[in-house]
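Take a look at these structures.
Just so you know, all these numbers are worked out from the coordinates, no wet-lab data involved. Just so it is clear, the structure is predicted and the values come from calculations on it, not from any experiment. Cβ atoms are built from the backbone, for glycine too; each structure is taken alone.
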Structure I
């Protein structure tokens, strides 16, 4: 989305010592810190003796130094301002580093643990923070802007990060759904066509859960949906206690239960970063870097084991120790490429392509302006990146029309891509009913 220069962007530019360029990437990391700095509960048996903050700080510094994220979101953070200030000074702004910033604490639910977002202020600026009233904890919405060179001419790239910590337990599926419905409604009202990530500890046991399907398939406005980066590589299904999903599990780092730390070894995929289609397909200046999504420290060989059992070389030894000692969750990360100039999208718009009807059922008409005579390729993709329809035909220059057969395409939300051998392309949304 494009905006004219406003006062916020003006002072943002004045304070920018570094900016994200068109060749840059943003690394996002989401991590459940396991009752960081909170010792007021006996239910989880988390105390200073078995969940020591100083030791956790050492672990966090080691993990941060390895991943080097630009955006760092967390769950299970003790709900005090002093703890937040100490976390930044002890773990992020250390030595010569002074560019990490955070949100301010909001806690409508009056929970002992909250979510937080930390960001590299050389690349990003936090414009807005809203806490949605969900149960049992608030769901936090962060509106960020990238400090790109294009800000000077009034263009900016917006990124919205939604951080949730949903209710745990097989019997609490409906509560997870309710919290996500509130978040989805907020996106629908405020950010329907923006770059949006939703992340956190979702405590979901399979992709058949109503909350997961709401995020990815069933929300009433079918243009509002999120894509799971692991959908195209086999990471979606009944992942709980299922060895077929061993490479994607994020809990638990310990086999033996040690009071605060949940035991059982890696056997659940609870931690997620999902992305709007704008990021998956690169509509709005950010594009998901394929195959960059990972659970840090999961080598796929530690199903129902400690993450360091019998060797694990997926990360350096010091990082593995930090992951084992720091939390019973593994952090998840992904990368996004930055296109600060937005030139690709401006050239795509010149095609003036359209689809009608949309939604469609059996067929859809595609109208477009072909810049030069030659072959035009039309491909239809699912949100998981699977090609479900394809045609290649030669067209004359000028206004053209063609039809795509949808009889064998299941109802759902798809992306239709038109391209030529000369490199011209455009991607359109298509709903099949």
Structure II
């Protein structure tokens, strides 16, 4: 069975917006219509012109005006700070990162507390845009030390960590974030789960990757996560091929079964499992979806359709005899098997009762699989739907039954 790879999480660098420096400078210039408050006219006028040019999208011209203000003799500390703020904004927008960094480092050197934390974040972003991850990480640490722990700095940390290629560290950090959220009774962040899944995939931790995908499904259900999880599940250590049909049932329920060969394979597996009514239903869905009955293999599709119809007819004629024979057996496996076949044939209440009888009889070869079938059957009846989740959560084992059962508690019904 093919798998659909999970898309790696995307971390966009924040280096494209030196927002704080720009806002500080522009707001200062906007304080008075002519000369900015606290600035001499020969400094304030070119800076205000720079602000107007920036708003007009003329960053290089704005930077030239900033340099004009900077050339005035006797620059005061207040003027220096405003000049550096405008220089950082204009240089960044003009693509002159070296000048923007120089201005921001000067401002950071004069700052402390929250302002330092913001300047440090802007510097980390600028260095990240230069692909200087060492300096970017240095300023990230300074930002955090100054009390900047907001979402944007965390996003930048994740971006830098992802760029480093140290997937072991990424996995540890993301795992800690997920565990902290779960301990606090919060839903883990989708980004943390994606980082963890990506790191686990990169380090070959297949079981961990599958477990993280399951958490993504529970907390942030999306079609692509279903596709990735169900594609990987059969490769999980200890997973029994006996549950391949169950995986395909979940793919059908989640809209991730779409190809002609997949519909054909699922119908054939259903026939092999002695469930011709299910096979017939799958084939009809394939025809309705337009993936069966067309193309060069249309005749083959038709033969499968006829075979499913024929076996469904034969099963209907012999179902009562099969039920009687199963009831006479010492073990309950036969009752569970025939009961589930009845459920698949649409006789849900009758099939449910038979599965319950089989479980009550005991001596089951696979008791967890029997509870899985009971939970799946309970989902099919409005009378017992509320009982399905507790039944499915009671399924144990490490052969795949427990994973399949949990997935049915969150799958679309």
Practice problem: Consider the structures I, II: one of them gives 21.4 for mean projected area of the Cα convex hull in nm² as calculated from the coordinates. Say which. | Solution: I
Self-check item: At a computed -5000 (helix-only ellipticity at 222 nm (-39500 (n - 2.57) for each DSSP H run of 4 or more, over all residues; to 500)), which of I, II
Solution: I
Practice problem: Rank structures I, II by FRET efficiency 1/(1 + (r/R0)^6) of positions 86 and 254 (r between Cβ atoms, R0 = 41 Å, to 0.05) and report only the one at the top, that is, the highest. | Solution: I
Quiz item: Taking mean count of other Cβ atoms within 10 Å over residues 62-69 for each of I, II, which is largest?
Solution: II
Quiz item: Quick one: distance in nm of label points 7 Å out along Cα→Cβ at positions 302 and 326 came out at 3.5 when computed from one of I, II, so which one is it?
Solution: II
Self-check item: Comparison of I, II - label where volume of the Cα convex hull per residue in Å³, for residues 294-381 alone is highest
Solution: I
Quiz item: Given a computed value of 10 for relative contact order in percent (Cα under 8 Å, 6 or more apart), which structure among I, II does it belong to?
Solution: II
Quiz item: Hey, distance in nm of label points 7 Å out along Cα→Cβ at positions 94 and 310 derived from one of I, II reads 3.4; which structure?
Solution: I
